[in-house]
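Since every read-out is calculated from the coordinates, none of them should be taken as a lab result. Computed from a predicted structure; not experimentally measured. Cβ atoms are built from the backbone, for glycine too; each structure is taken alone.
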Structure 1
Amino acid sequence: MTAKVIMAGFGGQGVVLMGTLLSYSAMVQGKHTTFFPSYGAEMRGGTANCSVIVSDDEIPSPIVSEPDCIVAMNIASLDKFENRVKPGGTIFINSSLIKRELARDDVDEVRIPANEMAEELGSAKAANMVMLGGVLKKTGAVELDSAVKSLSGVLSERAMALLDVNKKALRKGFDAI
């Protein structure tokens, strides 16, 4: 099994954290993984995306030119990456912020109201974890328990205050699919 994922949004949405957690969780499970982040000039408010590959086999290149799925946290990310997903792939859309329809009909579309779901848990900052939970369920790239257990290994000291909310958000996104 190999999953090639691009996650994208604006700085501050936790896109890089999503990728870090996916990659870290894969390592914990003994899988091969690559993680390649990319940020705009401004960390908060600028663009951010990352490419992650999770595989049972060795990975020859970290480049993800035709992903199996993308996670679009905002409209600019959907506009930029929609056409890169391979036919038959999946596009995860944060429907809290993205209202437009896809321009393609050869991919699966998964709409998750991530911001609203995170707010129900007490922190809009957990929208990224809601989305990642959905990705884990749909792709099977890593087990939900691995991601939940790995959270404490990837969160900054400052973000540890949201550890429980992030764990709940992962589960909520997973259960939403």
Structure 2
Amino acid sequence: MVLRIGHRHYRDHRISTHCGLVARVLGASGIIYSGEKDEALLGSIEKITARWGGPFGCRYDPAWKKFVKKWKADGGKVIHLTMYGLRVQDKIEEIKNDSSDLLIIVGGEKVPWDAYELADWNIAVTNQPHSEIAALAIILEKINDSALETVFDGARIRIEPCKKGKKYIGIKMPRKNGDAIL
């Protein structure tokens, strides 16, 4: 599960959407947003999941600290992605060997200190300025060895890999009235 904290509607819509896309495609079970409520952001992720398959959950929760505390109380562990953290390559085996459900916190412009304190691991993919989207992709791929092989149930569209050009397959889904749709 991924938790995107500090979302700002007008400034972060594209970044937060991309966090959701990366989380989905690399095997996270869902994403929770906090900060400013943004129905368009939630709608974007829900539409992608409806067309390209799932399962993948997406919701808004204004009380991110409460959510994290409950996650931990239920036995889960928390990874906070930060360039100030310990190197991912030094901690990844410890993380992978832990059988707890994982919550990955992806911050916004100014991450509250509570995120550092609540995390079981403050992890950096590099100790240099970088993209939170890239950090999320790297940690998800390192945690889940088969992340690049994820197959999605209920997809209405599928890409056919090809050397040049673009080819997709529309998968016909039955409607309630029996007519097929793409």
Quiz item: If mean count of other Cβ atoms within 10 Å over residues 77-84 is computed to be 19.9, which of 1, 2 is the source?
Solution: 2
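Match the computed value 0.70 of FRET efficiency 1/(1 + (r/R0)^6) of positions 13 and 101 (r between Cβ atoms, R0 = 25 Å, to 0.05) to one of the structures 1, 2, and report its label.
Values: 1: 0.70; 2: 0.35.
Label of the originating structure: 1.
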Exercise. Compute distance in nm of label points 7 Å out along Cα→Cβ at positions 133 and 157 for each of 1, 2 and report the one that scores greatest.
Key: 1
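Mean count of other Cβ atoms within 10 Å over residues 5-12 was computed and gave 23.0; which structure, 1, 2, did it come from? If you can, show how the numbers build up before the last one.
Working: 1: 23.0; 2: 16.2.
Comparing all candidates, it corresponds to 1.
Of the structures labelled 1, 2, one was used to calculate P(r) over Cα pairs in 5 Å bins from 0, in percent, giving 1, 9, 19, 24, 23, 15, 7, 1, 0. Name it. Could the numbers behind the result be given before it?
On the way: 1: 1, 9, 19, 24, 23, 15, 7, 1, 0; 2: 1, 8, 16, 19, 19, 15, 10, 7, 4, 2, 1, 0.
Value 1, 9, 19, 24, 23, 15, 7, 1, 0 for P(r) over Cα pairs in 5 Å bins from 0, in percent corresponds to 1 out of 1, 2.
To which of 1, 2 does the computed value 22 (relative contact order in percent (Cα under 8 Å, 6 or more apart)) belong?
Numbers: 1: 22; 2: 26.
The structure behind it is 1.
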